[in-house]
Structure 1
Amino acid sequence: MGNPIWIKNIGQLATLVSEEAGPRSKEAMSQLGIIEDGSLWIEDGMIKGVGSTQEVEQNFKTRIETAEVIDASGYLVTPGLIDPHTHVAFGGSREREFEMRLEGVSYMEIMNEGGGIHATTRMTRQATEEEIITQTKKRLDSFLQHGVTTVEGKSGYGMDIETELKQLRIMKELQETHPIDLVPTFMGAHAVPPEYKGREEEFVDYVINEMLPIVAEEQLAEFNDVFCEKDVFTPEQSERILEAGKKYGLIPKIHADEIVSYGGAELAAKVGAISAEHLLKASENGIKEMAKAGTIACLLPATALYLREEAADGRKMIDEGVAVAISTDCNPGSSPTTSMPLVMNLACISMRMTPAEALTAATYNAACAINRQHQIGSLEIGKQADVVLWNVKNYQELQYLFGVNHVKAVWKKGVKVVGNYEQTVATTT
């Protein structure tokens, strides 16, 4: 894969290495594994050396002349950001609904009148695969520009076999052709489609008996998600769908307690979900149960901002021992953004997380929420070389200067995919 890459003299290297195994909570979310005057050695798409510049230079001194050398003096380097909750593959857009909400119409009112998820479902059903691929690729390109190197993507804008499979196959194709790693989640139970109104139990059966077997047979998804919410799917229906997915080897995730407190957090713990998403209205008992079960809270502060709702209580969840990840929730209706840096800012501003906790939530814990922590999420020997160079001097400044994209360069599996940072030197002198 070409010459080794040596990133040296890094002003601040946040490795995210910690003694804690598994998702991090409480004080462990502040352990960033900081190295001042740090250095990375990258080869064959993998991290081969991490430490101080002096240490890495000593370890690889016989090979330095073969390396592309990058002087990162005064800059921050972190793992590639990870977005563990998106609806990135869809057709059309819903800018008119944004205006409607500003005029006082609620999200659920729009959805119950055939807008919201139902509107995107119609547009996604009608769009060709080529149209959706073109739209989705632009979003993935934008994610890369914002330092995101891995994205989870959900289906759920089909709610029929044909379109659900179309979304999942598109994501599979993009995983193979786009630099970003795209992790697929099946979400046939995103809403009850209009044609099943009044026959909700029939639709649950349809998801379980007809959709899930095909998704599993074609190996199109790793996770199975459901929108457990009042007037969408009940906790009982959600449990049936998630337990059915487990029989096919699909790991449960759950949209929970977004609009009202509905027992979704408790259900996430009960079924052993890897993560519960949204959680704006999660109960105290639900938070405690998630902490006991080790279920990650995937929080979406940009969605709360966009809907003008109070954000989930990330501070309380961390203090109660819940591991927290954060995400854009990139989708056409309630969070049409690809900016994980903004989401980190909002985690601090609206959820009272510290800058260190926000970075952990967007890297290592986000990796845990998609079962990728052994490959990505921290800068350690043997992991993928997914690396971001930021035009700030430390991680505090990254969160302090909010609403700005500070990305200077991005390497995905050791290949520079974004960046105007071309300063290289041929030797160490």
Structure 2
Amino acid sequence: MSTKFQRVRGTRDLLPEDNVKFRFVESMAHKLSLLYGYGEIETPIFEFSEVFHRTLGETSDVVSKETYTFSDRGNESLTLRPEGTAGVARAFISEGMAQNLPLKFYYSGPMFRYERPQKGRYRQFQQLGVECLGIDSPLADVESLTLAWDLLTAIGIADKCQLEINTLGDAESRAKYRDALVVYFSQHQDKLSADSKTRLEKNPMRILDSKDEGDRALIANAPEMHNFLNDASRKFFADILKGIENLGIPYKVNQKLVRGLDYYCHTVFEFVTTELGAQGTVLAGGRYDPLIEMMGGPKTPGVGWAAGIDRLSDLVPAEKYQKQEALLAVIPADEAGESAALKVAHQLRLAGFKTEMLISGKMGKRFQKADKMGATHALVLGESEVAAQKIAVKDLKAGSQENLSLSELIAKLK
């Protein structure tokens, strides 16, 4: 087969059985977000490149290696969105929302990163997330974390996930930590990877995100953030931990957990699992107070998280998303029954019943197909049923049969 008729590497076709899981995860996230007061927002799939390149940082792997960036016919540099937060922040600025703070947004949709494809990681992937803007209290962080925990619980995977949390402190604490990292990694500069040597000059905290084995060995003995926190940062983090403890959310403080992106401060967290191989992070986020100001907007605190729907759906147990809806199979027995069968199927669908028309093959085969599909009842219409204005209703589970009018059938099913 020509490569032109194959899927592009790193993409996937979401078949009906995949979409059942995806829609379940999305619907639970949407429902819970509304309960928490988050309104749904949808930003464009592509933005001017500066929206992502400026906010994520030119030295980040996302920008330097992973974005799909191109020039359009007007010679504007555009980038397919690699994540959702920057687009929401851009919308906040360009739509003039600063007078309406605080604001809470929920989003869901495709993102794009040119990464090495593997299980749970795609170049076009589905992501959902939430952003809370305008609240600098640790209570906002606790609420955001609680929403994440409630989602994982609702879709049946909380017991498969571990919350890992850390603090990056405020600007003052981060500056002291940055200086300590520069001193430490400069002493081992000859052992750093080429990427980390660049990061050492521009943003040494990004080294802590490195996956290079040589870098990881150095990172193991690097200074830790908690030794550089000022009193305000310590209290902020302590209040968050107290909040999630009060709500019974289990957690583990991971002092090696960082965010390589420039706009993060204070809280960073991940829900991780051991059931997806190398792709262990299913939901991640934190506080990003500097972001909107970095983009030229007013100083606006923010906290939020994002989750990959692909990974979440891989963990969801089948009993959570496989609804046991009644399925009715309408079977016309002859030419006279075909017109009546169309009307009956239409009325049943309008009444809210999932209904399939089985119109080809011998009657015995059609009954077998109805049973294989999981239909609860087979509804047969032939010349005699049409004349009597009745439907031959066969209960495929009990094996019984009775003749009912359409109204009697609907009342019985309800």
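Computed from the coordinates by the stated procedures, all read-outs in this text should not be read as laboratory data. Since we're looking at a predicted model, the values are computed, not measured. Cβ atoms are built from the backbone, for glycine too; each structure is taken alone.
Looking just at distance in nm of label points 7 Å out along Cα→Cβ at positions 26 and 290, which of the labels 1, 2 belongs to the structure with the highest value? Could the numbers behind the result be given before it?
Details: 1: 1.8; 2: 3.5.
Greatest value across 1, 2: structure 2.
Determine which structure produced the value 2.5 for distance in nm of label points 7 Å out along Cα→Cβ at positions 138 and 178, calculated from the coordinates; the candidates are 1, 2.
On the way: 1: 1.3; 2: 2.5.
Going through each structure in turn, the value belongs to 2.
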Which of 1, 2 leads on percent of Cα pairs over 31 Å apart, largest value: 2
Across 1, 2, distance in nm of label points 7 Å out along Cα→Cβ at positions 114 and 386 reaches its greatest value in structure 2
Looking at structures 1, 2, which one was mean count of other Cβ atoms within 10 Å over residues 210-217 calculated from, given that it came out as 13.8? 2
Given a value of 21 for relative contact order in percent (Cα under 8 Å, 6 or more apart), calculated from one of 1, 2, which structure does it belong to? 1
